[in-house]
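Quick note: the coordinates plus some simple rules give every number you see, no bench work behind them. Since this is a predicted model, take the numbers as computed values, not measurements. Cβ atoms are built from the backbone, for glycine too; each structure is taken alone.
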Structure P
Amino acid sequence: MTRFLLIRHGETAWNADGRIQGHTDVELTEVGLEQARLAAERLRNEKIDVVYSSDLKRASATGEAVAKIHKLPVKTTPLLREANLGRWQGMTMQEVAEKYPKEYAAYSKDSINNRPPDAERLEDVIKRCRRFLDKVTELHPDATIAVACHGGTVRGLIAAALGAGPEIYRRIRADNGAITILHIISGKPLLVTMNDTCHLSTGSIGSGADQ
C-alpha cells in the first residue's frame, strides 16, 4: 500500500484578496505559514518516507514545514503546480467580470468547458497528476508520501486516482492547510480522509476556490 498525504498550501496574500494565482509564484502570509506549521504538527506522528511539493513557493514552503519535522528533503516538481489560469492570473473575479464579460459569463455557467483565455484544460491537469501518481508509486512502493500542492492539484490527484474526469472538480473542497489522505492498494484507490481542517482554528481556514 502506498499512502499519499495531500496538503493544500497555506494562505497567500492573493488568497486573502481573492486574486487568481494559477502559476503565479506568490508566497505565504504569516497566516499561511502558521497553517503550514499546524498541518506539519498534525502529521508529526506519521511515519513519512518522502516529501514532494509543487515547485511554486507557496507549496514548497508548506512542504518544508512538514519535511523539517521528519528531517527529510523536499522533492519539487512542476507536475504538482496549480492549473495555469491564463490571462486571469493576478485578477479578482470582479476584475475579470469587468474586463472579460463574455468569457466570465461563459465560465460562470460552465467553468470546466469554458476556461479562461490561454488557461490550462482541467483534463490536462488530471493527466499530469496521473503521471505524478504513477511515477511516485513506482519509485516508492509501500511508502507514506507527503505531497504539498494546490487546490487544483488536490482535486486533480483525487480525480486521477479515482479515474474521474474534470466534472468532479466542483464537488471537491480543498481549503488552505487542509489534509486529504489517499491510499493506493494493489493499484486500487481508497479515499480515506477528505479536506481535514481539524488542526486549524476555524478563523484561519482559507478559500476552497481554484486560485
Structure Q
Amino acid sequence: MSAPHGEHILLIGSGNAGKQQEWRELLAGIDAVLVVPQDLDPVPEEPLERGTTFAENASAKARAYAAATGLRTVADDSGLEVDALHGAPGLRSRRFFGEDASAADRNARLLALMQDVKDRGARFVCVAALAQADGRVELFDGEVRGEIAQASRGAQGFGYDPLFVIAGDGRTMAELPPHEKHAISHRGLAAAKLRARLAEEPR
C-alpha cells in the first residue's frame, strides 16, 4: 500500500469529502502528514456503521481503517439529534431519509417534518476515535446545542448545517466562516481534544 514515506502519517478515516475537508482544516499544523483513503493504493473499503452509539461507530471505523492500512487513523461518527423527533435522525443522520437522498433532500424533508413543531431544540453530536494499528482506540467527544431553523440558510459546511441555528448566536452552522465554525462546532470541539492529546506526544 503506497503512502508518503519517512514521515508520521495520520489517516482521515472517511470517504465523505465534506468530512475530509473539515478534518484537514481542524488538524492543520499537527506533526503528521494527513492522508485520506483515496490517497492509498488500493483504496480501503469504507466500513459499515453497525453500532448502537456514536462511540461504537467511530471506534469501529477507525479500528477497521487502521487494521486495513497499518496507519494510525482518526474517524468520527456524528449526527443531528432533534428533541421533538426523540433524538432522530441521530445515528442514521445521513440515511434517515433514504440511502440515496441528497443533502438538499434531507434538509427539505426535515423542514417538512418540523413544519408545525414549536419545540425546535436540537443538538449536533460528534465522537472522534483515534485508532492505532494494533487496535488501541481513544475517544474524544463534542456537542453543540441549537435549534432547527424555519428555512435553510447559508452556503458553508455540509449536511444539516444550513438548518442548525447555534444557541446564543442566531446564525446557522452554514452561515459561519470555517474558522468560526471550527471553534464551536461538535466536530471542532472533539478535534480540539484530539489535538491536545497529539500535542502531548514526544517529538
Open item on the list: Once relative contact order in percent (Cα under 8 Å, 6 or more apart) is calculated for all of P, Q, which comes out largest?
Closed with: P
Task: Comparison of P, Q by distance in nm of label points 7 Å out along Cα→Cβ at positions 26 and 186 - largest value held by - done: P
TODO: Out of P, Q, choose the structure whose coordinates give helix-only ellipticity at 222 nm (-39500 (n - 2.57) for each DSSP H run of 4 or more, over all residues; to 500) equal to -9000 when calculated.
DONE: Q
Task: Cα Rg over 2.2 N^0.38 Å - highest-scoring structure of P, Q - done: Q
